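Several structures are given next for inspection.
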Structure I
Amino acid sequence: MRLLLVEDNPSLADGLREALQDEGFAVNHVATAGAALAALRSDPPDLLVLDLGLPDRDGLQVLRELRSDGMRLPVLLLTARDTIDDKVSGLDSGADDYLAKPFDMAELLARLRVLERRLGIQTQATLTHGDIILSTSSHDVSRAGQPVELSRREYMLLKSLLENAGRVQTRDTLESRLYSWGEEVASNALEVHIHNLRKKLGSEVIRTVRGVGYVMPAA
């Protein structure tokens with residue numbers, strides 16, 4: 001799941017990015033409204049976490065512009081503004097949810113899981129494919145009732161393939177869900193993760209579509 005974080009406080013942004021990546025999100029970060037709109041228009045994410053107190057423009061303006069552009073991605077507002085009027089203004093401007101600072105990370109993650117479900121990608125707390133079960137809340141994975149230990153990126157890759165079972169995922173699409181902007185990615189990194197998943201879950205679980213990408217056949 002690709003997430004754009006718009007937050008101008010460097011320490012908060014670093015903490016959020018690290019925590020969200022640990023939860024399986026591919027997080028890209030910008031610190032200004034201008035950079036946020038450029039990113040949204042050139043490479044739209046799946047989810048947007050948007051601070052309102054940005055240095056160059058109010059975050060509500062960003063929200064209104066992306067909605068006027070027809071972008072329907074879920075948006076969660078993060079802000080120190082916590083009056084009822086502020087919340088109403090944010091929701092009326094097109095936000096899907098609103099979380100006041102300071103907040104608990106567990107609550108933020110729970111709210112993001114709700115927004116994921118609204119995307120129609122994830123309809124329940126577990127993703128199942130045959131005897132493979134992935135829990136989106138605990139990040140536990142099992143096959144035939146036996147736990148399977150996965151690295152963070154192996155988990156992210158498996159989750160993306162499960163969410164799109166039966167649909168071929170290109171190499172670029174999968175890499176965009178595993179890595180943030182600016183991360184150095186080895187040329188064979190994706191193949192290594194695919195190899196590891198096949199070794200742990202079975203060689204038949206993921207099929208290579210030569211010249212295109214990979215697919216988890218529909219169960």
Structure II
Amino acid sequence: MIVSSLDSLMVRKLGLRPWNTVVQAMCQFTNQRSQKTLDEVWLVEHPPVFTQGQSGKIKNIFILNQIPVMQSDRGGQLTYHGPGQQIMYVMIDLKRRSITTRQLIDCIEKTIIDTLTFFSVVSHTQSRAPGVYVDDKKIGSLGLRIRKGCSYHGLSLNVNMDLTPFLHINPCGYVGLKMTQLQEHKNSVTLTDVQPILIYNFARQLSISQIHWIEENEICSYEKTS
């Protein structure tokens with residue numbers, strides 16, 4: 001039984017889904033939610049895609065290699081998504097939880113750091129560049145959009161993916177920024193291993209004790225149809 005909207009989190013495991021389909025669904029969910037709607041987290045992978053945030057610049061892309069470039073309404077600049085990267089979209093009512101956007105960003109970064117710690121990987125943030133780093137290489141990125149006091153978009157954590165497309169861009173707009181992934185530091189780790197740890201750490205940051213897991217097909221009610 002769901003006891004409290006503040007003490008509950010709905011987690012949807014969506015598998016591999018097109019970026020634009022999931023973003024449309026997030027927007028629809030955010031537009032339709034009410035003060036009583038439970039906060040949700042969506043765990044998803046995307047087929048290869050470059051996404052540009054609101055401050056992104058096309059000059060930061062060197063080679064497309066038939067990978068599409070999509071304009072996003074999230075904050076931040078340019079990044080790459082592909083299979084083997086864990087995306088965690090967070091749809092949180094900040095006003096109801098009495099937290100600021102900055103506090104949510106801190107919560108997301110701490111979630112990534114704590115998750116990497118679980119896998120014995122030491123990581124840190126940088127004041128000059130949002131995200132999470134192992135030594136001088138970036139392993140986790142984040143970008144949010146706030147609408148009507150509620151967030152959507154979220155974080156990406158490189159787990160077990162082809163990092164080559166990152167060489168074709170200035171990741172997050174930073175020239176020469178190098179990327180890494182969890183598998184380089186912890187062999188044989190999978191997204192299935194990472195998902196429950198991410199969710200546990202995120203819920204702990206928000207003092208949530210009730211986590212409700214839903215399997216992937218149930219996103220359909222939020223997907224736009226043509």
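Some observations on this one:
- Sorting I, II by relative contact order in percent (Cα under 8 Å, 6 or more apart) from high to low puts II first, with the largest value.
- Kirkwood radius over Cα pairs in Å, for residues 81-160 alone from the coordinates reads 13.1; which among I, II: II
- Among I, II, structure where Cα Rg over 2.2 N^0.38 Å as derived comes to 0.96: II
- Entry that produces 18.6 once mean count of other Cβ atoms within 10 Å over residues 33-40 is calculated, selected from I, II: I
- Distance in nm of label points 7 Å out along Cα→Cβ at positions 9 and 129 from the coordinates reads 3.9; which among I, II: I
- Which of I, II yields -12500 [helix-only ellipticity at 222 nm (-39500 (n - 2.57) for each DSSP H run of 4 or more, over all residues; to 500), calculated]: I
- For mean count of other Cβ atoms within 10 Å over residues 137-144 computed as 23.2, the structure of I, II it came from: II
- Read-out distance in nm of label points 7 Å out along Cα→Cβ at positions 177 and 209, computed value 3.9, structure in I, II: II
- Mean projected area of the Cα convex hull in nm², for residues 105-144 alone from the coordinates reads 2.6; which among I, II: II
Read the figures in this text as sums done on the coordinates, not as results from a lab. Fair warning: this is a prediction, and the values are worked out from it, not measured in the lab. Cβ atoms are built from the backbone, for glycine too; each structure is taken alone.
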